[in-house]
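Q: So, here's a batch of structures to check.
Bear in mind these aren't lab numbers, they're just calculated from the coordinates by the rules spelled out. It should be emphasised that the depicted structure is a prediction, and the values quoted were computed from it without experimental measurement. Cβ atoms are built from the backbone, for glycine too; each structure is taken alone.
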Structure 1
Amino acid sequence: MSKTVKGLGILVMVGCLLAPVGLFASEITPLVNQAETQFTRGNVLEAASALRQALVAVYNHSTLKVDKAVLVKSKPAGFGMIQPKGNDTFRSNETIIIYVEPVGYHFAKNGNSYNFGVTADFSVTDSKGNILGGKKGFGSWEITTRSRPLFDFYMTLTYNFTGIKPGRYFVLTTLNDKHGGGSATIKTPITVVK
């Protein structure tokens, strides 16, 4: 009897752990199947729409992550249109620009509109991890689109640390999902020279 109760307990526990995955799969599988059906019928727009809805479900069951964070020479002209800086060395009054592609942000749907938003906090540490300064809520991005959700989203983080002494530092930027999808921190090393 003890083995049966123990085995049943393990089965219930495994079932509880897998339930969210099963619920999630049951949410996206019909959308992927719908996309395949529409595609085989030659309905490319309908197939793409179903795939976008599946991706919204993926994002809304995820937590905020950073797909790409790159030091760049200048502000980009658009998504992915960057010129990497190639090093992490800056003069003491030089502007620091970080190109960031967050993913997994949550969407709020209102009728035919999709909204998502991200806020940012930052701190600067020395090479030993001592916090030298920073600011909460230094940046905020809010996007609302009609008809289609936006997945190719990028951010430009611009820092000007005037009067900073030469040395090795880290810029810690924490992105926060406005609709409850958690946070992600980017740790960017910089070397300041005269």
Structure 2
Amino acid sequence: MAAASARQDIIDAALRLLEDRPPSAISGRELAEEAGVNYGLIHYYFNGKQNAFLAARDFFNRWVVDSVMQGGSQPVSLSDTSDRRSLWAVAGHMALEASKEWNEERDLPVVEAYLNLFAQTDPSGDRVQHAVVVASLYALLLGRPIFGAHNAHSVGLTDEDLPKVDQRIRSLVSDLEGSVGLEQQT
């Protein structure tokens, strides 16, 4: 196994594990087993489990900008958040991690890509409005595939109501994107 391959295998394994659980619920040995590597390689390449998960998060964020946002030129579409639920679960599990160490200020390429889009489509717009739209889009785009059904059920809606909930969320995303000059992607 080549060195670059082992390092990437660990990142890929971290992303698979993060689909189901936050990093604090995953041991370093479990990560090594999922990657098919010796536990010592996690320390060799990342100086520990935490840095391996942070590297996976950084890899994931770059992938979102490069692939989903087409190099940062398009917003994330609602269909991407539905069709790629397991990948969005990675972002959700990392974001929900309670430890400050997991959420320290780091490179945020998805946020930067959105802010750059807003600067292009709404060049005279309010910086605070742009930030609020980014935060709102994150809540809707990440929250919908991860928590949407649970949230709907918790307020008394049924599975039969979920298509209506989905349509309303689509409308909210469209309104938010329109407020900064973006058109909703399908």
Structure 3
Amino acid sequence: MRMDEWQRLFREDPEQAERRIAALREDPAHLRALAQELLQDTDPDLRAWACRILGEARDAESLSFLLRALEDPEPEVRAAAAWALGIHPATERQDAVISALQRRLEDQPWVAWVAAEALARYGESALEALIDCLRHPHPRVRVLAARALARIASPRSIPALAAALEDPSLLVRHFAEAGLDRLSGTQWMWLT
């Protein structure tokens, strides 16, 4: 399929585009070539599609493109890159991916939310980054970190979640409690 046909498909029939991408899953070189071309486009929607495609390629070169896309000037592209990095957590360059996603927690709220969701999918590997974010000066970053830690529910996060019960933010305290509840199977009690 020619690039102009792909572009039309992405704009006019996203469901069909998804099916076509899925059909190419076994040909990562083809997916990567298509994504590389789309990443050069001036249309942020097409660059976001490129991230979606790279999430299916699942190889080292695609990972490099996604890390660069996390720095795109358009928030929808950064969110798409974070999402792609979370759908199939990388095993190689994992520290670089986690660090890049951690920086996105300071991004616009919806980009930060997608990045936090991606970090939660990295599980134990993302614990230190998320625990570090519990000390961030901005409450939104702490909320996202506490929520991701609650989803991971690792015993290694208990001290950090227990300390977060004293956070000035009600939402941080809520997610810290939820994480501790999940870990212990009991209900924690805290006062506001």
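Q: From which structure (1, 2, 3) was distance in nm of label points 7 Å out along Cα→Cβ at positions 35 and 163 calculated, if the value obtained is 5.3?
A: 1
Q: Can you say which of 1, 2, 3 returns 23.9 when mean count of other Cβ atoms within 10 Å over residues 51-58 is computed?
A: The read-out comes from structure 3.
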